[in-house]
Every structure is written in structure tokens, then in C-alpha cells.
1. Taking FRET efficiency 1/(1 + (r/R0)^6) of positions 26 and 354 (r between Cβ atoms, R0 = 35 Å, to 0.05) from the coordinates of each of P, Q, R, which one would give 0.20?
2. Out of P, Q, R, which one gives 5.2 for distance in nm of label points 7 Å out along Cα→Cβ at positions 82 and 402 as computed from the coordinates?
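Any read-out appearing in this document is the output of simple, stated calculations on the displayed coordinates, not a laboratory observation. Predicted model only: the values in this text are computed from it and were never measured. Cβ atoms are built from the backbone, for glycine too; each structure is taken alone.
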Structure P
Amino acid sequence: MSRPQNPEAVLRKNQIITLHITGMTAEGNGVGHFCGLAIFVPMTAVGDTAEVRIVKVLKSYAFGIIEQLTEPAAGRITPACPVFRQCGGCVFQHVDYQTELQYKEQLVRDAFQRIGRLEPVFEPICGHTERDGYRNKAQYPVAESDGHLVCGFYAKRSHRVVPFDACQLHPPVFAELLHVLLPLLERSHVSAYREETHTGELRHIYLRRGYHSGEIMLCLVTRVSLRKKITAVLPELQAAFPMLRSITESVNPERTNVILGRQVTVLAGESFITDTMCGREICISPQSFYQINTAQAEQLYGIAKDYADLHGTETLLDLYCGAGTVGLSMADACGKLIGVEIIPQAVENAKENAARNGVENARFICGDAGTVAAEFAAEGASPDVIVVDPPRKGCDALTVDSIVQMQPQRVVMISCNPATAARDAAMFAARGYRAEKVRAVDMFPNTAHVECVVLMSRDKT
């Protein structure tokens, strides 16, 4: 259907239309078409027919909200979370898990076919056995309500705190700890940070828990130090939660959306907790990158190791290595492991994790992945396999060119963004590396996020 020259002549704000949902966006919004315009509607499912109120009309598309659901899709269910509509963290609580997996598998397939113009083998998506309680990390913004400290989540597209501490995606012990912690902080006369005036003290409550170990970390993110105010009540909190191994504070005095400050200091216990990842014991500090879903991360790394196809003698280069978890999970299958990471604390964590696990064939370098890869290439380095786990923006051209110059047999990419993964795989394909296999991994059930693992092999012809 042709696109109208003047969308506002077809649609106007607050107009109600009948819309059939035919697709799903990467953000988790359903999409249908009306007179050639794409209409995006949150909290819909593919197969829904609904009366939709138009809330915004733009040049080539519009946004709407459900006014009345007239024909629900087959996969629809009733959301279990009471703040599903306000929070915005989960976008798929209104569909069953099999439907969610189908959306995510199609998202990855569409990215590689449409963006990358590639046709690898798409292996079945790796789903999770548990849709709830999988997150090992939570960051709660703090506010005041009726004279009491509350924490929760930001409402969609805002910094308004929706008070709620029992998220279904978090382990129940997080809510239990908050129910004890908040009254203790009130008793210590701690005030909530107020963003609009840059006053108050407590900005965020940051929790981490070892999936296998059960150890808990609490980090209080503050505008000014609370050490003098709260030191006396910390033993009471520790007595209530024996697995609370680390209590720290990160002072962030800046007007910023960045959560942690530059330094983290210990208030009680240790500066870190430990957990196990792929059989390796891992140290986790507040600043460490550590996959939020441990059980699925083990599946993800297992797929990457399978794609790497190591036989015990190869040199493995792990770019964007973080705390070393990916490379260390493969260290027993290669001859030499080299990890590269730009964050100094993460590199120190990687070295500690290697030593803690008796891994002697690994070394870790602090530096930009692209720059170090270019230096390696200039020196004539020739790793057999290269693993890349870039941030959401993907690899830059320098990194891709340097990897290709080193001519590894295989490149294994782990990506949290199918769109940039497809773009990067196309860059590799143009330089002689064929995208052979792709597998989606659902690391974050109920949310719009999906990861994937890509195997690219050097085309010797």
C-alpha cells in the first residue's frame, strides 16, 4: 500500500481506528498498518485486533494506545505484575513465553536478513527454564513518599519513581532486604536525593547476588557520604542477612544520569562477592561487568565455546573481555588466552579471576579493543580464534579491519544488539569472513532484549 503524502489528512490525534497487529518492533511494540502508515502500539501482540486511539502522528508513522481489545491474539495472557503498565521494564508480560521466544527469534532473523543481507543457518533460540527471578543485579532509585523512604523503578520515559520493591525478575531476597534496610535508613535520618534541586543524600540502592553462591552485595549510591550516619545500624542488617558479604558506598556528587560515582568504599564486610560461572569462581565488585542472568550466561558462553571449536593448542584472543568470564570459560580448551578490556578495574578482576582458578595460560591487557587489535595486527600476530563481545554500539571499523588483518580461522561474536551484530557481520563478510551460524539466546525474559552468538569463518577461496 502506498504511503500517503499527508499523514495528518489520514489520521489525527485522538482519532480511534480499528487496527490489526501484524508485527513486533525491537522495542517490544506491536505494529499494524492503516492507510499505508505504520502504527506502533505498546502492549499489543501479533494477531491482536483492537480499537486504537492515535496519540501522535509523524511524517511516515504514528503511535497509538489500546482503547479496547476486540480480538486477542492466541498467545495473550494476563500480566502478573501489578506495575506492568507503569514500569516499562518488561514489555512481554502480556504474552506467553513461547510467543515471546518466537518474537525474539524473528527479530534476530530479520536483523541479519534485512540489515546484514546475510543468510546464515539460524539455529533455534535458546530459551530460559525460568521466566522470573533470574536477575542477579538490581538498581533502585530512591524517593520520599508521605515522609518515608521508598524505592522502585522509573516510569516510562521519565525519572518519576514508581514505588515497588518486589519485581518478579529479581530474587525474593532483594525485597526482603529492602524491607529491613529502608526503615534502618529512616531511623538514621537519611534523606532521599531530589534530582530537580540536587539536594538530599541517597540516590540509588544497588544490589547484587551470586546465583550459585548466594552471596549478596549492597552498594548505597549517595550524593554525600552516609558513613557517619549509618555505620551503627549496619550490624543489625548483617545479622538479618548472613549472606550479605559486602556493604559499600559510592558517592556521586554530580548532576548526572550515571549511577555509580568514581570511587567505591567499603562500609562493612568485603569489597566484593564471589560466584561461579561455567565452573570458574568469579570475583564481582560493584563496578564489574557480570552477566545479569547467570544461568543463561552459562548457556550463552557454552554456545560461543562450541562455535570457537577449540582443540587445546590454539591461541584465543578475547576482545572486550570484561572481567574475563568468556575467555576463562574457554581457557581449558586452548593453548593461550589473551584478553583485552578498556576498563582498568575489570582487567584487575580478570587477572584475579584467572589466579583464583589456577588458569596459567591467560594474560589480560588494559586498552581499547580496536587500538590493541591494530597493534597486534601490525606486529604480525595471528590468533587462531577471536572472540568479540562488544557493547551495544558494536565493533568499529578499526576493530573489524584489524581482526581481518590477523586472519583468524574463526571469529565468534557475542552481541546484545542484533542490529549492530548484523551490520558487523556484513562488514566481516565483505572482508572474506562468511557468517555461518547464528543462535539467539534469551538472556532477559519478559523484556525486549535478546542476545545472539554468531560464527564467522574465513573463506579460504
Structure Q
Amino acid sequence: MKQILELRDKKIHPLFWKYTLPSIAGTLALAIYYIIDSIFIGYGPGLGEHALGALGVLLPIMNLLASLGTLMGVGTSSRISIYFGLNNKEMAMQVMGTSLLFTFIISMIPVIGIYLFMEPILYWMGATDETYLFAKDFLCYYLPASLFLNMGSTLTNIMKATGFPKKSMYVIGVSVIFNFILAPLFIFCFKWGMKGAGGATLLSTFFSACIIIPHFLNAKSFFPIKLSYLRLRFNILFKILNIGFAPFLITAMTSLIVFFTNKQLIAYSNPVSLEGYVIASRFHYVFIMIFIGISQGIQPIIGYNFGAKNYARMFQTLYYAFGVAFIIGIIALLSGIFASEYMVQVFNPGPELTIEASKALFVLTITLPLAGCQMLMSGFFQHIGNAVKSAVLSIIRQISFIPLVYLLPLYWGVNGVWASLPFSEIVVCISTYIVFYSQKKQITGNR
């Protein structure tokens, strides 16, 4: 109970870092998986730039699978935090049981579907004869790994919501360390290529799940898993999905952005531009995951204080998060301007690919100072149970991006593809601020 009461009483600054640092570590895990795999693949024997291109083809699929973990993890932790704010542990336990069962079901369905129709799906996603086998080898191992990732996402979010943010960080850290050890072992020593990279991800996520589960099987723990709660309660499931749908939509729509960008780069340029986008998106994804980590980290604080009607403390937390996200966005922008060529070198690109990747990284970092605050505002609606507004903002992102990525290249060629990314981001940032300001006035009574 002490962990819950500190959400009400502890000073905002230390409380913020206590919850956001483990959360950032958690969201960064997936990005680190991508970067580790990409680096070792870039240097791996018999792999290289076509293998990196295969990862670009797979990125929308990987993001879409990860979005299912976000759907359940964020929705579950938000509901549990709100119920703790209302001092209703029984409902929080029912939320956990329903969430775990549905996470397993909803993760298995796409895994089975992709296994059955892998070849047509990969070619539709943009695979070529040069990249298809690389993509297939990696995906065969990544699909079962996504099941462990999604279950782990839900469980670590429950850990954070019930007052164990540091423990969730340790669990995720162990998984990343395992991947860092196994990936080079499988790729360089055993020479398993893309299968080795995928196998390392599968084993590391499995080890992570083995570490998480004992925390919840201990009957003496504050919030244990009980078989009697492991059933689908559709009224509770609807409440989870109501909150989780917005972040799910954001992640899923990100997959669409990557998909359409890939298609247009292929249409207006050459495979080197696509491979450059793959490399740049790895770094961009790191900063996006940091912003998501901050948003998810403050979720228990926001959710508890919203449930307890302590709105001043709630907004104090949010404004502090805005400042941190803006500073991180500035660091990202400066990195894209002054250090892009040095950053992309870690993937062992050739001279032409270095130029393309550096240009792509600069474009992707332009709006990150604004994007961080925008994502926190969007996340705020989820944390207080108003997922509809967050979902609408995500749809606005796509409504603005898809026409731009098809219209601008008609006049500017491949430069139009690049320009569509920051332009659409500016549109969604302006829209989000307007909606957030309106929501704040409703909560505070126009004060």
C-alpha cells in the first residue's frame, strides 16, 4: 500500500523519475532490440545492406504486432491506477485477469495468420527477390517472440501501476542483455545469419517472461495472479480497450506511415533510399520510445490523482514531463543536424547509403521537440480515460500524412516523400494543443 500512497504524497520531481526511468527502459527495450539486430546484421557475414532492407520491410509488421501489447498494457495499467485511486482493489484484480487472458488470445491470432500467408504478405509489404529470404528467416523467429513481448508488456505495465517500476526495469534490462549476448554469438560464431538474429530475440524475450512470472505467482505478494480472475469479463475488457485503443491506434498508424513511406521511396527513388530510411528510423524510433516511456511512466501518477480529483498535482506532473520531453527533443534535433553521419556509421553502410541515411535522419528529427509534447498531451487523454480524443488525434495524423506523401512527390520527387513527414507532424501538433487546452478548461472549470 505504501507504493500506492506515494502517488498521492511524494514530491513530484523524485516521483516522476522513479516511475519514468523504468518506463523509458521498458519502451526502449524494443528499440534496442531493433538497433542491436540492425548493427550486427550490418556487419554479419553474408548479410549487409539487403538484409537491412529486409528489416525495413518487416518494420510495419513488427510495429503492428507490438501495438497489440500497447493496446492491452496501457489500457490495463490505466484502469488499475484509476481503480487504486478509487480504493477499489477488487476491480483492479479483475482488470488484470481479463487483460492477461485477452493479451494471449489477441497476440496469437495475427501470429498464426502471418505464418500461414507469409510469402504473399512479405511481397505485398515491399519485399524483393533480394530481400525476401532475409525477411522470412528473421520473421519466422520473431513471430513467437512477439507473443512473449506482448505478454511481458502487459505484465510490466501492471508492475508499474502497482508500485514496482524499478523491478519492471530490471526485468527488461535482463532481456536486453541476453539479446546483446546471443545476437553476435548466433550471427558471427554460429553464422546463422538472419535466423540467428531472430533466434536471439526469441530466446531473450522467453527468458524475460520466465523472470516476470514468479513476481505474480507469489500468493503473498500485494497483487498476485489468481486463477479465479483469469477469465474474460467483457464489461471490463471494454473499459481496458477504451483506454488502450488510442495508443494502439497510434502505434498501428505508425506502421501505416512506414508502409506508405517505403512504397513511395521505392516508387520515386532506389533501394538505397529505402535502406537509408531503415537506418534513420532506428534512431528516430529510439527518441519516440523515450517519449512513450515518459508518457507511460507518468500514467500511474496521472491516473491516481485524476481518480482522487487532485487536479493540481496531476497537471504539475504533466507540465514537468513537457519540459523533460522538450529538452530531449532538442537533443535529438541537434544530433540530427550535427552528428547524423557519425551516428549512421554504426550500421556499416557504404558511402551512398551513408549520405541517404544522414539525410533521412535529419528529416526525421526536425519536429521531435514538438512531437514529444504532442505525444504527452495525447497520452494524457488515455490516462484519464478519455481515449476517444486521443484516437481522433491519431486519425488526424494519418489524414494529413497520406495525402501529403502522395501529392508532394508529384512536384518534388523523392524530396516530397521526405517533406511529408515533418509537415504532417506539424499539423497534428497544432490539433493536439487545441484539443488539450479545451480538455484542461473542462477539468479545471475554466480556471
Structure R
Amino acid sequence: MKIIIIGGVAAGAKTAAKAKRMLPDAEVHIYTKDNYVSYSACGMPYYIAGDFRDWHMLLIRSIEEFEKSGIHIHIRQLVTKILPADKKITVKDIDSEQWQFVEYDKLVIATGAVALNPPFMESRYTNVFTLRNLDDGIAIKNAMDKAKHITIVGGGYIAVELVEAFVKNKKKVTLVEKAPFILSMFDEDISSVIQDYILENSDSLVKILSGDTVAELVGDENSVKDVITSKGYGFETDMVVVSTGVRPAVDLAKEAGIILGQTGAIKVNSRMETNLPDVYACGDCVEKINMVSNLPVWIPLGSTANKEGRVAAINVTGGVEDFEGVLGSTVLRYRDLNISRTGLTEKEAVQAGFDAVSVVITKRDKAGYMPEVKNVTLKLVADRRSHRILGAQAIGCGDADKRVNTVSIGLLQSITVEELIDADLTYAPPFSTSIDILISAAQILKSKLG
């Protein structure tokens, strides 16, 4: 069997490795336009920050290691067309510009996501960056070292991680975000607290222009010198990082006749199969099902991509495995602040048709007399009719993500508020209060539900 995989970061590399273990005699090939395969894209902001100096540490598995295990890696190879009737792909060598046809028995599309770039990205400027691959990360770090002021356009996960990286390196940062607050994937009562914390804990290096967009970049032949926003605010800058979001990379699939879902990502079943025979898809290019709302969603996360790559490999090689969906569980940090969520926010719950009820409380994460005690703010969302827990958001310098991870397990079982109150959570002074913040939040929520 000849298995061709398009894309070689999280989902593609996982598919290849698992498929080769499942079917050692299979001929497995990865085609990628990048210079590298199997690297930690999520680790790039921390390389930029200087948490470690050698970017090679981001490489999970080298090309030589893949080849030694019998997996053939083809870098700087652009797949331009899928010909499902002939079971072939067309490939262009980026360096030589030569073309070839490559046959497959099974095809896996793991093309990931591409940056949603605003119009000014079509510019000539060499000091305007996006962070999508390893080369981008290296280039941003090199430019950062020479910069005094950096502009970030966008306020999502990567943008916040980059703010932390730049502040750690004593760079002045102006972040421009079109929403009222950064991290709009959280409810506003949570994201507003996060934004305030960043501003208060940035050594006066960070300015956030929320409710605004970049209207124009002004510079010389090669470099941006000034940024002008839609509200007329202007300032000098040494470099710009655009982090305005991503979209699924589906053009190749769409042209081949693969059906896209409601979100614009590739529609697959639970076995990662597309509508075309012997063609699978996984990772950031595919649509998922939210296991709380049971609605299609597109949530690009490295953890999910790895899970889907594993499932794709099992089914490609003749096994049977299902991927049921996602909760959108995420975690990030800004300095000492841990930021995490799972399931639905209150806003998302209302949009999904639930009668959402929520509670927000702040409580210590450990016994008050412990020297390392910190506060955690938790928002818990439930459905008024069924009392089912729908999601949680937690922020704080304490163990916020521990509470969110606990809720995420409960969401898989459609846990109710009353069942959460009965949860037998561990307690000792260095780890929690005698009544954990999760239990306290559930008790208050129950009183609101009546």
C-alpha cells in the first residue's frame, strides 16, 4: 500500500508515524512545501522569548529519523492538484520548478491552516511578519533582537504569547485589536480582566488599542516606519507581527471535489474520511464536532491535530477508530497569569440555543496560610433546563488550568451542576482549599438555577 500525506507538521507527521507502525510494509510519503517536518509550532513563541536558545529543540523528529524508520520525506514540494479519478497528485519542486505525477493508494490531507492576512500584508515591507511555520519564528526572533518597538495586529492566543515574549525581552509593544477586548474567544467579563492584568503587569511596555484596526503602514522602500489606525492614531514602529487569525487551508481539497462543512473546513466523518474514496483529512484543515453543542466547529489546535492524525492512520491502514469531537480546551499564559477554557462560553451557549446561566467567583487555589497561595477566577456555565454543565473559563496566578481540566472530563459525561457538587476532589493545604473553587462555583450556580 502506498500512503501519501500532504503536510508534515502535527497531523501529517502523526499520521505517517502511526501508519508505519500499524502497517510496516506500507510505503509512506510526506509531501510538504516547508523546509521542516514534525516540529512544535506551539513552542515558537517561547523560542522567541528566549526560554531556550536553540530552535532545533522544536524539531520533534528529524528528516533522517523519519527516513530511517522507512517514511519518505519530500520537503519544498508543493502539491498543486489532487486527481481522485486517477488516484494521483501533481507535485511541483519549489527549487527546480519541475513537475511530477505521484500515485497513491490512500491519500491523507493535512494541509493545516493559513494566515488570514489583512490587505496591508500585500506590501513590499520586509519587517512585517506572520507566525505560521518554523522559518517565521526564526525570522521574528532575529528581527526582535534589533527592534525597540514592535506592533502586534490581532489579540488572539498567539498574539498574547508574543506580547509575553517581547516584554520579556524589554521591547515596547503596541497591540491593535478590532474587538473591544483581546482574547475574544473568552466571555468579555473574563477577557477584560485578562487585558487589565497584561496592562498592569507589562513594566509599562505594552499599549493595547482595542476597538481599532490598522488602516495603513507607512515606510520607505523596504521597511515599515509608522502605523496608522482606523481611528487616526499614529505611531512609529520597528516591526509588525500580524496575528489576525487563520483559516483552514482547503483550496486544494475544494478543487478536487471534496465537500467542505458549514465552517469552511473539510467535512469528514468520525473516521476522518472525506466524501472521496480513499481520501482522508485531519488536523487544522478539517471541521470538528463540538461535543457539548453537537454542532460543527472549526477549532485549530495542535493537541487535536495529533489525535486526528492517529485516528486517520488507524483507518487508513485497515483498522477502525472514531474521533468523536472536541471541547475546545485551551490554556495559555501571560507571565504569571494562567488562562484556560473548555466547552462553551456563555455567549457560545446562548448562540447554540441553550438557556445559559453562569457564575463568576474568585477564590484562593490553596489554603490561605500556604506561602504559594494565589487567586483563581472561575466562570462556570450551565443550562437552566437540564442543569448540565456547558463550559468553564478560569484565569489566575494559581492553578487555573487544573480546574478547567477537571470540568473537561465532566463535559464528556454531560455532568450536571448537582453531580459536580458531589465530586470527590482531592484536598490538602498545598493543593486546594477544603472546598475547592469548582465546588463553590457549582453550589452558587445551583442556587441560581433554583
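1. Of the structures listed, the value fits R.
2. Derived from the structure labelled P.
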